[in-house]
Structure 1
Amino acid sequence: MLKPIGRYILLMLRVFKKPDKVKIFRKQLFTEFQSLGTDSLGIVAIISVFMGAVVAIQTAYNIDSPLIPLTMVGFTARQSMVLEFSPTIVSLILAGKVGSRIASEIGTMRVTEQIDALKIMGINPPNYLILPKITAAILYNPILIVLSIIMGLFGGWLACIVTQLVTSQDYISGLRYWFEAYTIFYALIKTVVFAFIITSISGYFGYYTTGGALEVGRASTKAVVFSSIFIILFNLILTQLLLA
């Protein structure tokens, strides 16, 4: 148990050293923006629209008392998307999409001895391979989460209009009701932590892959599983620290 933790810490110490060439790091960073961030825009938008729609419809169907205003549909959709669905569920989805890609990419480089070649060239492999991915995810994932929130609220509004369960005015009034800017800050803090968890854990499993193609697949699976577990764990910890 202690050995993997120690290897992870030592790897992160090597990752967060100053890049040898800032120009190359900047070039890699923009490449990772595309592969880890921009390529995920579509799936994040689609899932968020349907999540927002489902939350709005379920809330509307469960309001069976005339004493509860229909504006609660918009309020519940906003709180659900901002506090939990967008930062946590989308991060879990990104753990599967992005985490497996990182682990398989670095793992393939390990089993094909490309990482050993980088060492011979005098390059710090963890810094060269993992740091741009961590930096890109930390900077780009908050953008994805903000997009997710917007698309989720739009999906909720669209569902209310199509099903005619709630009027547009009631839904929008609910979105505006008792809004606290701190909830957005809370969501973004969680997103940054989750982005680091996904990229660092996936990079760890990819970097220490041994064997061949079969082991690369196993490392990719472990990266997704452990990233998801730690996202759920830190979701509880951050919620207790930031909202309690």
Structure 2
Amino acid sequence: MIEVKSLAKTYGKKQNVFTALDDVSFTIPDGASVAIVGKSGSGKSTLMHAMSGLDRPQTGEVIIDGEDILQLKAKEVDRFRATKMSFIFQSFFVQANETCYDNVSLPLEIAGVPKKERRAKVQKALEAVELADKIKSKARNLSGGQKQRLAIARAIVNEPTILFADEPTGNLDSSTGEIIEDLLFDYNKKNGTTLIVVTHDPDLAKKCDMQLFIKDGKIALATEHHEKRPTVKKIPVGGRRVQA
């Protein structure tokens, strides 16, 4: 379970203060798929960065499996991310001059997985995204959709319990985007991995179990799906915890 409690984050000083997060609270159950939805500048990426420990809010808590990751030291947060979290970004961020094997193997190296154990894990991850035949190919020779599938393979190779996807289909055409979405939701359901998608795409958001609509740094609306029947909870100004 992920519990976000009273997160607040501002940038700048005095007259130039910008409030990115304003008393944000909610709860995500294990294995849920969640969309954080909002326009550019709404605070959705800042929220993802705070939830993953990539950024430190001024106040608040992010409790994962009973531990507030915002209280961990920098090296402890890095270790936590390396073993429990993975990320997929809009811009792929694959190493163009490296092979698919080397790209996918990188998180295992960071996590300290012995070299003799890596090949089987890399092979499994590439098979999951239908890129097993590209294991020796350089990433630069892949299409856009293949690069994003490679990014997914790299993200799932260490079998994370939480998978963050920041606009994962933003650079893809609609048909290729649907393939990527299917891969993510299939992985979420088969492995019980918590999937958190940051998006401005309402159609992608509707595919998630839970949607958090953020505006001006606040959770303005939360919706949940139970047996394909959506329920809607309005969040008062200042925020209240949303229990899925």
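If you rank structures 1, 2 by relative contact order in percent (Cα under 8 Å, 6 or more apart), which sits at the top with the largest value? Checked 1, 2; max of relative contact order in percent (Cα under 8 Å, 6 or more apart) sits with 1. To which of 1, 2 does the computed value 18.0 (Kirkwood radius over Cα pairs in Å, for residues 9-128 alone) belong? It was calculated from structure 1. Using the calculated result -25000 for helix-only ellipticity at 222 nm (-39500 (n - 2.57) for each DSSP H run of 4 or more, over all residues; to 500), pick out the matching structure from 1, 2. Value -25000 for helix-only ellipticity at 222 nm (-39500 (n - 2.57) for each DSSP H run of 4 or more, over all residues; to 500) corresponds to 1 out of 1, 2. With distance in nm of label points 7 Å out along Cα→Cβ at positions 33 and 201 computed over the structures 1, 2, the top value is the one for 1, the highest of the group. If you line up 1, 2 by distance in nm of label points 7 Å out along Cα→Cβ at positions 57 and 89, the top spot, with the largest value, goes to 2.
State the single structure among 1, 2 that was used to calculate Kirkwood radius over Cα pairs in Å, giving 18.5. Going label by label, the one that fits is 2.
Each of structures 1, 2 was scored by mean count of other Cβ atoms within 10 Å over residues 17-24; the highest score is held by 2. Identify the structure, out of 1, 2, from whose coordinates semi-axes √(5λ) of the Cα gyration tensor in Å, for residues 169-216 alone was calculated to give 43, 13, 4. Structure 1 accounts for this read-out.
We did not get these values from a lab; they are worked out from the coordinates using the rules stated. This one's a predicted model, so the numbers in the text were calculated from it and none came from an experiment. Cβ atoms are built from the backbone, for glycine too; each structure is taken alone.
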